[in-house]
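Throughout, read-outs are computed from the coordinates displayed, never taken from laboratory work. Given the structure is predicted, the values throughout are model-derived calculations rather than measurements.
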Structure I
Amino acid sequence: MNSIRKVFGTTVGRKCVMAVTGLFMFVFVVVHMAGNLQVFLGHHIINRYADFLKTNLEILWPMRLCMVVAGVFHVYTAITLTLENRAKRQIGYEVKELVGATLASRTMFISGSIIFCFIVYHLLHFTLGVTNPVFLTFRDDRGWYDVHRMIVTAMSNGWVVATYVVGVGALCFHLSHALRAMCQSLGWRYETYASRIDRTAVVAAAVMFLGFAAVPVALWLGAAR
């Protein structure tokens with residue numbers, strides 16, 4: 001217990017917690033993107049993938065639990081670090097030090113808030129079926145949960161497509177700095193490779209945006225149906 005208090009009681013400790021939880025969620029997001037892209041491989045491929053997850057609860061629920069725990073710690077450390085940084089600023093000091101800062105780094109809290117709202121919407125939309133209860137009744141000819149039909153139906157609505165593009169856009173914009181900051185916090189961003197790491201973070205975020213946005217945009221345009 002004392003060790004945990006020491007970790008969360010220091011700025012460096014909380015940055016490390018935020019970096020580790022961020023790394024875990026990044027890996028999850030990459031796997032999630034790979035799963036989404038299976039919609040282009042055919043109706044039964046993505047439905048088989050969804051059925052595998054649905055029928056292997058020993059994999060699904062531990063992963064969900066880990067994501068919730070990682071998310072809680074990530075948000076907590078982000079909020080406390082943000083408040084701490086604001087408290088250190090001198091009252092009335094209007095000129096901010098922006099040397100080396102990017103738009104993504106200056107708006108991390110904003111993009112993080114958008115991501116949180118998007119995740120809630122995504123869960124209500126697809127996972128829980130609150131916004132569209134009929135989605136939970138979709139089954140294909142093999143009796144599997146018809147994820148393909150669910151996605152195609154959802155992405156026929158332009159507003160839904162726009163919401164997903166904006167949501168994943170915020171996520172990837174957030175990642176463009178988060179990956180760089182994660183390497184910094186974990187001591188992986190050596191000066192020799194710093195510029196390469198920064199470029200790699202931006203490229204990785206751009207690739208992920210294209211991967212995520214490709215599904216709603218392509219389906220809205222009539223592809224992969």
Structure II
Amino acid sequence: MIIDVTDATFEAEVLARSDQTPVVVDLWAPWCGPCKQIGPLLEQAVEATKGAVVLAKVNVDENPRVAQTFQVQSIPAVFALQGRQVVDGFVGAQGEAAIREFVARLVPTESERTLADLVDQGDEASLREALELDPGFEPAVHALAQLLVDSARGEEALALLARVPDSAVARHIAAQARTEVPDDGYEAKLDALLDLVKGDEEARQQFVDLLELMGPTDPRTAQYRKKLTSRLF
């Protein structure tokens with residue numbers, strides 16, 4: 001699969017997709033000669049995987065935020081993502097054989113495909129089966145933890161999340177597991193906690209969890225983070 005990605009679609013088309021399928025991100029521009037050379041080679045190599053790998057093409061002139069995310073200083077620049085993490089990449093022109101090998105390294109093994117299929121099914125039995133095969137498989141841990149939170153089993157979800165490294169996904173699920181959204185909204189609870197955060201670790205964690213649930217796009221999040229910092233320091 002080959003898709004064109006923008007700043008607006010990067011989260012869904014690249015990061016979220018990479019939880020299930022390896023994604024190759026090709027950062028290019030119309031004026032870049034070497035980009036025109038490796039672009040078709042990447043497309044051929046990805047098409048040969050028959051859907052096992054996705055190619056996301058990003059015009060950096062039109063989508064500077066994606067380029068900033070990868071801290072790109074020159075193009076062509078190509079990155080491979082799995083589980084929202086960069087696992088491989090190269091900068092500059094590459095030969096056909098090197099590009100084929102680069103893409104081939106991303107093709108899931110049979111056991112990896114089995115795990116991905118179980119996560120795709122998404123029910124509790126399938127997710128637990130995936131974790132029997134690989135107890136630390138992050139997509140399965142995250143999916144099962146979210147399911148547990150949704151079914152009011154927060155403590156079990158937190159114990160499960162302890163298996164995997166800290167990440168934005170894990171922090172958000174953990175915040176849901178520990179915190180109930182107040183009936184009267186966030187602000188009253190946050191204001192009440194501000195007087196406690198300096199010397200009360202539990203209150204500080206509640207405060208941070210509420211900010212996590214509000215999310216980075218909520219303008220109140222930045223405001224309350226500043227208030228928290230001023231109280232702590």
Structure III
Amino acid sequence: MQSQKMIAASVLSADFTKLGKEIEDVEKAKADWIHFDITDGHFVQNLTMGTLAVEAARRTTDLPLDVHLMIENPERFIEMFAEAGADYISVHCETTRHLNRVIQTIRACNVRPGVAIGPAAPFEQLRWILEYVDYVLVLTVNPGFGGQKILSNSAERIRTLADSIKSSGRDILIQADGGINLETIHMLSEAGVNIFTVGSALFGSDDYTTTIQRMRKVMEV
């Protein structure tokens with residue numbers, strides 16, 4: 001698994017007046033996943049979308065739907081997003097007192113679980129959960145809003161995480177989310193990222209197919 005390099009199209013940056021077509025277009029452009037940033041106005045300031053957007057996407061595409069829950073007490077919504085059609089759900093280690101139980105709930109819903117971590121949170125928080133997850137989502141910007149510039153220490157943090165995963169012998173993917181574009185994707189790939197969550201750099205481009213093709217060339221290491 002760790003040799004895989006995938007692009008997750010983050011619909012937070014899509015045109016919501018034609019979301020179905022946007023998803024169809026990035027699927028035709030050969031994106032690997034469709035990514036949803038779900039916020040509640042508490043863990044982060046912004047409010048984004050909910051289960052209805054995931055349900056609509058499930059009717060539109062067969063691509064894996066990746067749901068990133070940036071919400072307090074995510075255990076309240078795991079089953080709802082699973083029923084909406086999520087294939088992957090990640091929750092922040094900072095948002096729940098019972099992370100292990102939440103991860104177990106995700107897997108019990110036949111969804112692949114991930115753990116997400118903010119840009120200033122210590123990786124020590126992941127130590128006792130890694131064996132139970134399929135992927136780790138590392139925020140490379142401060143959470144809540146698209147179009148931000150990547151934080152300068154992101155590659156170093158990801159390299160540290162990648163070394164820890166390699167030492168553990170576990171087959172866990174690393175997902176990066178925030179500030180990913182043609183200028184940053186190679187650096188993150190070298191650091192150990194497997195899944196590149198791309199928002200404004202993709203949906204703000206004139207040609208989704210060309211953009212994804214160029215990104216795939218750049219992220220090869």
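Quick check on the output: 21 is relative contact order in percent (Cα under 8 Å, 6 or more apart), derived from one of I, II, III. Which one produced it?
Value 21 for relative contact order in percent (Cα under 8 Å, 6 or more apart) corresponds to III out of I, II, III.
Of structures I, II, III, which gives -24000 when helix-only ellipticity at 222 nm (-39500 (n - 2.57) for each DSSP H run of 4 or more, over all residues; to 500) is computed from the coordinates?
Considering all the candidates, the number was obtained from I.
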